[in-house]
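Some structures are shown below for you to check.
Read-outs: derived from the displayed coordinates by stated rules, not from any lab. These numbers were taken from a predicted model, which means no experiment stands behind them. Cβ atoms are built from the backbone, for glycine too; each structure is taken alone.
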Structure I
Amino acid sequence: MADPSLMSRRKFGQLAAAGACAAMLPEQSLAKSEPAGTYALRGQAPVAIAGVARGAPAEETIRAVRAAALAATDFAWLSRGDTVLLKPACNSGNVYPATTDPLAVRAMIGLLKERGAGRVIVADMAGVQFVRFYPDSLQGSTRELMERNGLAKATEEAGGVLHVFEEAGWDAFFEDTPVAGGSWKASVMLPAILNEVDHVVLMPRTARHLLAGSTLGLKAAVGWWRHDSRLEYHRDAGTFAEKTADANTVRAVADKQRLVLSSATKVMTTFGPDSGFVAEPETGIVFASPDLVAHDMISLAWLIENRAAMDPAKRDGMFTDPNTSELYANLANRMVTTWLGGIGEAFRMERLRRYDMNRIEDDRVLARAFATGGRPTLELLDADGSLPEALRNQLVARTT
């Protein structure tokens with residue numbers, strides 16, 4: 001079990017609401033430079049989508065994962081015996097869609113092994129609300145969280161190897177600098193295991209996020225970082241969105257990332273990242289792309305689509321109000337900064353701006369990715385004939 005002394009974001013929210021008057025946050029101008037970045041693809045980018053009916057048996061999700069992956073890539077990059085690092089989103093011990101779908105992880109491990117992978121390593125490090133990682137101490141355990149949310153069991157049953165970054169120790173990280181620069185003051189600290197693998201497959205989830213607006217593929221990069229990098233990310237929040245996008249251009253990840261796949265048969269449409277309203281649409285989707293930004297365009301469109309289907313009064317409740325939601329997000333971010341660096345760093349925290357959730361163009365993480373690497377033209381592929389035409393048209397409408 002996770003250390004009970006580690007406070008959940010929801011519990012913190014209850015405490016922070018009482019101290020709203022304490023948040024006086026300094027402004028920070030955005031980074032001036034907009035250099036060319038590097039992502040997987042630009043120009044026309046395929047996104048393969050498979051549909052899964054609500055309440056369908058597990059075999060249908062497994063079928064959809066295989067279909068979407070095989071339609072998005074021919075796996076020519078994978079040679080027999082290669083090692084693949086499969087990175088899920090394990091920010092907590094809560095079950096899917098608070099974290100990555102274990103069924104999808106099981107299916108992807110099986111497909112990678114079928115295609116010749118020698119080892120498939122499933123690896124991540126959880127959020128600071130559950131794991132506190134410092135040079136001389138460690139509280140909490142990503143491994144225990146994975147046991148709770150089903151990712152450990154799915155990995156082991158499929159023949160994968162579980163790895164959690166904090167267990168290797170503070171010194172088992174190395175520096176890498178984002179190619180798209182200007183938002184990070186320091187290099188990003190990444191786990192050394194990245195240098196031991198041949199390929200990376202990213203498996204995020206589709207969910208709302210109180211601080212970031214949404215948590216999709218680009219936001220999943222936080223799981224790579226040592227906690228000193230996470231401290232800069234949260235403390236210097238004036239460029240929070242820019243840091244999110246730019247960090248995905250570190251060569252150690254970008255040069256090895258081959259595929260991004262999400263199971264979104266369920267979507268966390270409010271609050272987030274650890275808890276919120278879970279929407280389960282009539283037809284859910286599994287989608288994959290070799291292009292991270294293209295993947296996130298569809299993921300965000302799907303999140304917005306599922307939020308639009310909700311009763312407006314239930315879309316985050318009090319946090320729908322712009323002023324209230326920004327204040328609450330900054331209070332939450334100040335607590336995260338305290339966890340990472342102490343009260344002194346929390347007082348230095350820059351203001352975190354509110355994220356709108358109406359169009360993909362509102363998202364500042366994607367806007368940064370578009371500005372530094374170009375906006376891909378999506379090529380939506382029905383992976384196996386299971387995607388309803390009306391649903392496809394909805395996604396097209398929200399991404400064009």
Structure II
Amino acid sequence: MRTQVAIIGAGPAGLLLGQLLHLYGIETVILERKDPDYVLARIRAGLLEQGTVNLMEEVGVAARLHREGLVHDGIELAFGGARHRIDMKKATGGKTVTIYGQTEVTRDLMDARAAAGLTTVYEADEVTPRDFDTDHPRVSYRKDGVTHEIACDFIAGCDGFHGISRESVPASAIQTFDRIYPFGWLGILSETPPVSPELIYSRHERGFALCTMRSTHRSRYYLQCSLDDHVDNWSDDRFWDELKRRLDQEAVDNLVIGPSIEKSIAPLRSFVAEPMRFGRMFLAGDAAHIVPPTGAKGLNLAASDVHFLSQALREFYGEKSSAGIDAYSAKALARVWKAERFSWWMTSMLHLFPDTDDFTARIQLAELNYLVTSQAATTSLSENYTGLPY
């Protein structure tokens with residue numbers, strides 16, 4: 001088999017890249033280790049920057065997003081027993097974010113790819129990128145016990161943090177930057193109406209809490225917990241009781257509780273791999289970087305990577321210029337590091353760390369007070385939260 005771009009990974013990054021390249025007349029084949037049901041069963045966040053929404057519109061898969069997504073003009077910060085609203089739309093001159101589950105983004109992109117008759121190989125085992133340091137890269141894989149090979153012009157590694165793409169790069173050719181945070185997020189999903197129309201980020205002496213949603217009738221709540229904790233230690237009753245302790249009284253009064261339909265603990269980490277190009281193989285999304293979820297940047301960074309990469313490949317094939325692919329890594333990483341900074345800042349300001357003493361706690365509160373009283377600080381948060389320009 002031969003194609004122009006072989007994409008490893010059928011998550012949002014790989015699927016969105018495939019749709020953009022199809023729009024530009026560039027052939028792709030996507031290889032995915034798991035089956036479609038497994039891919040769709042992955043529970044992930046779902047807050048989309050305006051730039052991500054624009055990309056979904058560009059590839060023609062935004063109809064359901066606009067019909068079912070929840071547009072948010074702001075967020076609320078809770079500390080000291082009170083809530084403070086940040087009007088992001090006002091601060092940025094009109095920019096908003098949209099609540100729309102990553103699973104739904106994936107489903108829309110999968111459906112669009114199938115409708116276009118494009119090739120996706122699911123349950124592809126032993127996927128291996130080869131010869132990407134030459135002009136003739138290829139990807140091998142096994143399917144139903146038979147070994148196959150795809151010859152291509154380029155390889156796009158969109159296969160996540162644990163994928164084979166980054167692992168295939170020689171250690172001498174890549175540098176990684178890593179920070180593991182000393183806590184996790186215990187999250188539950190419940191078939192209950194959200195406690196507030198917008199997200200509530202709560203900084204509390206017992207630990208961070210986040211109130212978010214998937215729809216007008218399905219809510220997602222998070223509690224900061226220790227890394228060695230386990231979901232079996234948390235009954236639904238214990239979770240709701242602890243959440244109430246970390247919220248302001250108005251939120252407690254409005255909280256509708258119910259049985260959890262999903263419960264999990266996610267560790268928090270910051271990670272960046274440099275560069276994001278290795279000959280004729282590119283990394284995009286979680287294959288190249290991880291952010292703590294506090295800033296809601298994971299899926300959106302994947303989308304911006306895909307934007308830069310798709311434009312570079314469009315330029316290569318349409319204009320016979322390699323300028324875009326040569327600049328891809330530096331351009332993508334410039335935006336990645338800004339998002340890493342923002343996510344680290346949000347995480348540091350809102351969480352209880354093991355070494356948080358009285359001085360540090362006062363600094364956190366001073367930062368939050370400045371944030372909600374300074375127009376400059378409000379604008380800075382809003383610009384970053386709604387998404388820096390591509």
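Given that distance in nm of label points 7 Å out along Cα→Cβ at positions 163 and 195, derived from a single structure, equals 3.6, which label among I, II identifies that structure? Attributed to the structure labelled II. When relative contact order in percent (Cα under 8 Å, 6 or more apart) is computed across structures I, II, the figure 21 traces back to II.
When mean count of other Cβ atoms within 10 Å over residues 235-242 is calculated for each of I, II, the greatest value falls to I.
I have 0.98 for Rg/Rh (Cα atoms, Kirkwood Rh), calculated from one of the structures I, II. Which structure is it? The read-out was computed on structure II. For which of I, II does helix-only ellipticity at 222 nm (-39500 (n - 2.57) for each DSSP H run of 4 or more, over all residues; to 500), calculated from the coordinates, equal -10000? Of the structures listed, the value fits I. When mean count of other Cβ atoms within 10 Å over residues 139-146 is calculated for each of structures I, II, structure I gives the greatest result.
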